[in-house]
1. Quick check: 13.9 is what I get for mean count of other Cβ atoms within 10 Å over residues 10-17, calculated from one of 1, 2. Which structure matches?
2. Out of 1, 2, which one gives 68 for volume of the Cα convex hull per residue in Å³ as computed from the coordinates?
Structure 1
Amino acid sequence: MDIPLWLAVIVVGYLGIKLARPPWWLVALLLLGGFLVAGSSLGPTVGNLLK
């Protein structure tokens, strides 16, 4: 089965929000922080640590 990455991310995010019920400000903070880190010089470093 071949599922696009964007669809898997949406499904996992939706289930995580529904099941864990984190505050919306925390979800926004994680999304914004991830976006900012990915665009900075820390992006490759974080990518290598996660591999």
Structure 2
Amino acid sequence: MTAVFLVTAADLVTQGLTGSALLPVGMVTGVAGGAYLAWLLRAERRGFRL
């Protein structure tokens, strides 16, 4: 269910940011996924348990 929300939100963001220009949804999901991965790595380094 989280993946559905992420892709839908990414699609809405790309439509809202670009208007008529085409921006691949994969770029937005990649940026969001990269930020999440960086947060996970930083949290693990600090000893945070999920």
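1. Values: 1: 11.0; 2: 13.9.
Answer for the origin of the read-out: 2.
2. Details: 1: 109; 2: 68.
The read-out was computed on structure 2.
The numbers here are math on the coordinates, done by the rules we state, and not lab data. Every value quoted in this text rests on a predicted model; they were computed, and no experiment measured them. Cβ atoms are built from the backbone, for glycine too; each structure is taken alone.
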